[in-house]
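Student: The following blocks contain the structures, represented as structure tokens.
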Structure I
Amino acid sequence: MSTLFDPVRLERYTLQNRVVMAPMTRSRARFDGTPGDLAAEYYAQRASVGLIVAEGAQPSADGQGYLATPGIYADAHVAGWKAVTSAVHAKGARLFIQLMHAGRMSHPDNTSHHRPGVAPSAIAPGTGMFTPTGMQDVPVPRALSTEEVHRTVQDFRYAARRAVEAGADGVEIHGANAYLVQQFLASSANRRTDEFGGSIENRARFAIEVARAIAEEIGPDRTAIRLSPGTSIWGIDEGADGPDLYRYLVAELDKLGLAYLHIMHLGNDPLLADTRRRWKGPLILNRPRRARDLIGSDIVSGLAEMEAYGAMILANPDFVERLTSDAPMNDADPSTFYGGGAEGYIDYPALNQARAA
């Protein structure tokens with residue numbers, strides 16, 4: 001029987017434990033998309049986990065949605081990420097950079113090019129977004145042409161190559177949380193009539209083509225994907241055939257031999273069981289607001305090989321030590337999640353600091 005603290009083989013890598021730091025947008029990058037000056041320290045502080053999945057980085061200029069998010073396509077981005085990966089590797093952890101194309105979840109005021117967001121179809125998400133002048137409605141995006149969809153697949157491919165150049169151990173495709181990949185999956189956001197819309201197979205095509213292109217570029221053992229079946233935020237509705245879409249998608253992705261599948265589990269237990277049967281590789285499971293006494297339970301049961309945690313690791317840089325010593329946890333401060341400097345970023349106290357105080 002495996003436990004949370006046992007090593008685990010992740011294709012080409014052996015991780016020091018089965019704790020995963022989930023990707024979390026922190027909005028502290030420079031204006032040009034280079035990771036901020038404190039990013040290396042932030043991630044290195046949390047490198048007692050086995051795997052860090054770094055915050056979503058846009059694979060192209062059109063992939064940016066929020067203020068101060070990092071990119072991974074320009075030379076300056078690669079140089080900035082090299083500092084992060086070197087710091088994490090020095091502490092013994094592995095790091096995958098999440099490739100996040102925001103799609104329609106974007107505002108022109110948040111980007112340097114000031115273009116509208118792009119999406120499968122010209123349908124607004126019906127929500128607001130923080131901008132330099134405060135909250136504004138997210139505008140109607142521009143629908144991608146079929147040729148542009150294929151070019152976007154190549155943007156992901158190129159960004160993956162740049163991530164490896166930056167020292168990342170791999171990349172995780174962000175196919176969750178209402179961003180571009182999930183926008184293609186959801187019938188509420190995808191009204192296309194070409195090969196990327198309509199049927200289950202067509203709506204899943206973009207995700208599969210992105211995964212295949214990246215696997216061809218950097219190897220399937222450095223390619224992963226995150227999914228959140230049943231997400232219903234920001235106008236996303238996958239429809240009555242949503243569960244069947246994921247059954248098809250996971251089975252097709254399994255054929256590619258990817259490094260892992262990362263599931264944000266929102267409560268559909270039968271679908272999760274079907275996913276586990278269809279997915280033969282390592283599975284990372286993220287259950288929002290998991291109670292502390294249930295930490296590690298999915299590994300003990302054999303449902304997952306790894307468990308991912310977000311805010312608890314954000315607030316506790318020595319999360320693994322606190323678990324093994326049954327120490328209390330710091331509480332996360334939501335007011336400092338996005339933007340700003342050191343406060344709420346690199347100043348959460350570790351156990352030794354708390355004891356000294």
Structure II
Amino acid sequence: MGRRTPLLVVVGLVALAAIYVGYWFFLLHVMRQDIDNWTAYQRAAGYTVSMGEPQFDGFPFAVSAKMAAPSIAAPGGAWHWQGPDLDLSIRPWAPFDVLFSAPGRHRVDVAGNKPHWDELDADGLELRLVIDSANVVHRASLRLTGISLLDSRLGKSAIATASLDAQLPWPPPGDPTRSALDFVLDAAGIDIPDSQISPLGQRVDSVHAAGQVMGAPPPDLLPRQALFAWQNAGGTVELHEGTLAWGPLWLSGNSTITLDRNLQPIAAGTLKASGMNETLDAFVAAGMLQEGPARLAQFMFAALAKAPPEGGRPQVQVPLTLQDGFLYMGPIKLAPVRPIDWNWLPG
């Protein structure tokens with residue numbers, strides 16, 4: 001019996017290896033089939049999909065496919081995306097965790113009422129999707145590094161790092177009191193285009209936002225139609241936690257945001273801030289804020305500001321509202337807010 005044990009171990013290992021190889025080729029077949037089915041479904045829906053023949057690899061620790069020069073055009077030419085070579089991979093022990101990697105140049109051309117284009121160059125771009133057996137996405141995470149953006153309307157900007165994590169309940173809720181998307185967004189080292197007036201400097205140090213999008217628009221609508229449907233159904237964005245570090249300004253707060261009938265934002269929340277005196281002076285000097293409301297706000301800040309228990313610059317906590325195109329801080333009508341032009345969106 002003792003002499004048989006090594007042989008049995010070898011036979012067992014060979015059997016396990018054969019099973020694993022068979023499983024790997026099964027996953028390869030499933031990936032090939034999923035790519036073909038997705039492409040056929042998009043084309044049946046009126047999209048134009050183009051890419052090189054997938055090249056499969058990755059054995060033994062991954063199943064991967066490389067697709068050269070992928071592009072997608074929406075029905076009617078509403079928009080067109082052209083990307084760099086795309087790598088798709090899964091790990092055999094986590095087949096529902098799908099990783100897309102596509103560093104390089106991405107270009108989007110949008111038709112709409114005001115045609116424009118955008119180009120994004122990224123040193124690193126990874127999108128991870130957690131799906132179920134029906135290929136429904138339940139979680140998504142996007143990681144970007146070394147980002148350069150070129151917008152045909154605004155010019156060039158850059159972001160050192162950015163990430164987005166999202167959870168998507170299924171099926172999407174029609175009820176505006178239920179979350180259709182939980183999100184966490186972070187970005188650092190944001191360089192604003194020189195074409196934009198920036199009283200606090202062209203570099204935003206960091207942005208953080210965590211919240212929920214309540215309610216979901218009906219599927220298969222163009223973007224602007226989807227916004228109208230979401231607004232009409234009472235949809236909101238619940239920003240539970242947001243921070244901003246920009247020049248002398250530091251902000252932290254929460255807010256409820258929605259859209260009015262003209263798709264302009266309405267917001268109400270609580271804001272904690274430091275560096276407001278320097279910030280208001282900069283906005284007055286740039287002609288973006290009248291001196292009277294700025295001085296009144298500074299007086300209020302001086303009366304309410306307190307140093308945090310852990311030390312640091314004094315902070316003030318005030319209610320913040322945005323309504324009818326004006327920004328209010330407490331009772332003070334601070335400044336008009338430029339309306340959002342949605343005409344560039346298809347729909």
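Bear in mind these aren't lab numbers, they're just calculated from the coordinates by the rules spelled out. Model, not experiment: these values are computed from the prediction. Cβ atoms are built from the backbone, for glycine too; each structure is taken alone.
Student: Quick one: FRET efficiency 1/(1 + (r/R0)^6) of positions 152 and 232 (r between Cβ atoms, R0 = 30 Å, to 0.05) came out at 0.45 when computed from one of I, II, so which one is it?
Tutor: Going label by label, the one that fits is II.
Student: One of I, II was used to calculate mean count of other Cβ atoms within 10 Å over residues 96-103, giving 16.8; which?
Tutor: II
Student: Hey, another quick one. Match the computed value 7.0 of distance in nm of label points 7 Å out along Cα→Cβ at positions 16 and 280 to one of the structures I, II, and report its label.
Tutor: Attributed to the structure labelled II.
Student: Further question: For which of the structures I, II does the calculation of distance in nm of label points 7 Å out along Cα→Cβ at positions 128 and 320 return 4.2?
Tutor: Corresponding structure: I.
Student: Work out the source of -9500 here, i.e. which of I, II gives that when helix-only ellipticity at 222 nm (-39500 (n - 2.57) for each DSSP H run of 4 or more, over all residues; to 500) is computed.
Tutor: I
Student: Turning to a different aspect of this structure: Thinking only about mean count of other Cβ atoms within 10 Å over residues 32-39, which of I, II has the largest value?
Tutor: Structure I gives the largest value of mean count of other Cβ atoms within 10 Å over residues 32-39 among I, II.
Student: If you don't mind, there's one more thing I want to ask. Out of I, II, which structure matches 9 when relative contact order in percent (Cα under 8 Å, 6 or more apart) is calculated?
Tutor: Working through the options, I get structure II.
Student: Match the computed value 0.94 of Rg/Rh (Cα atoms, Kirkwood Rh) to one of the structures I, II, and report its label.
Tutor: Computed on structure I.
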